[in-house]
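Asker: Next come the structures, one after another.
Quick note: the coordinates plus some simple rules give every number you see, no bench work behind them. Please read these numbers as outputs of a predicted model, since none were measured by experiment. Cβ atoms are built from the backbone, for glycine too; each structure is taken alone.
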Structure I
Amino acid sequence: MPLSAVYIDGGYLTNVLRALGKPRIDYAQFAAWCAQGFEVFRVYYYDCLPYQGPMPSWSCPGCNARLVYRKGLSIQESSILDQECEFCGYEIAGAWD
């Protein structure tokens, strides 16, 4: 029987499950379903931020305005005030000091 490796993008899956009301899933069953009848050889689960380029910036999901501009690890500019986008008021999840 042919073998299959299943790669699970944890960041994407978390967002999908959040949209569906955060159901709990059995990863072994999920991997078998993803393999579509092939024997599961390995399952890889990874959770990382998408590539941001050499000078990353983060945009508001509400209005697409730039919220954070970094140079290296230091924040050069921030448009997050009281956990909200200063332009449209969209709530930005996270711990902001």
Structure II
Amino acid sequence: MEDISNPPMKIGDVLLKHSELLGKEVSLRGRVSGAVAKWYWVRDDTGEIRISTDDALPGVGAELRVTGVLNCSARINNTCIGVHLEERSRRQRS
């Protein structure tokens, strides 16, 4: 069942509006394009974003809906470097 209280955003919109979304919960949908260590990448038709997880990594090619908190890996001169999503929940789409 789809969570209508937090509809998924396009990844391109998340990246474009990241400064106003930092620290907020964001949902997105896409296909896993890579995975290593505790990170995986999800891509849709508008962009790609890195996601951190404490769970097992999803397989490349899996279609997911992911919800998490948007964050920066670092800040340089008040500029966010390395925008990523800290996974809170994930559901594979069939």
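Asker: The value -5000 for helix-only ellipticity at 222 nm (-39500 (n - 2.57) for each DSSP H run of 4 or more, over all residues; to 500) was derived from one model only; which of I, II is it?
Answerer: Label of the source structure: I.
Asker: Suppose distance in nm of label points 7 Å out along Cα→Cβ at positions 24 and 40 works out to 1.7; of I, II, which structure was it derived from?
Answerer: Source structure: I.
Asker: Then there's this: Determine which structure produced the value 17.1 for mean count of other Cβ atoms within 10 Å over residues 8-15, calculated from the coordinates; the candidates are I, II.
Answerer: The read-out comes from structure II.
Asker: I, II: which one has P(r) over Cα pairs in 10 Å bins from 0, in percent, for residues 32-79 alone, as calculated, at 23, 53, 20, 4?
Answerer: II
Asker: Thinking of I, II, which structure, once semi-axes √(5λ) of the Cα gyration tensor in Å is computed, gives back 20, 15, 12?
Answerer: II
Asker: Relative contact order in percent (Cα under 8 Å, 6 or more apart) was computed and gave 26; which structure, I, II, did it come from?
Answerer: II
Asker: Suppose distance in nm of label points 7 Å out along Cα→Cβ at positions 48 and 64 works out to 2.8; of I, II, which structure was it derived from?
Answerer: I
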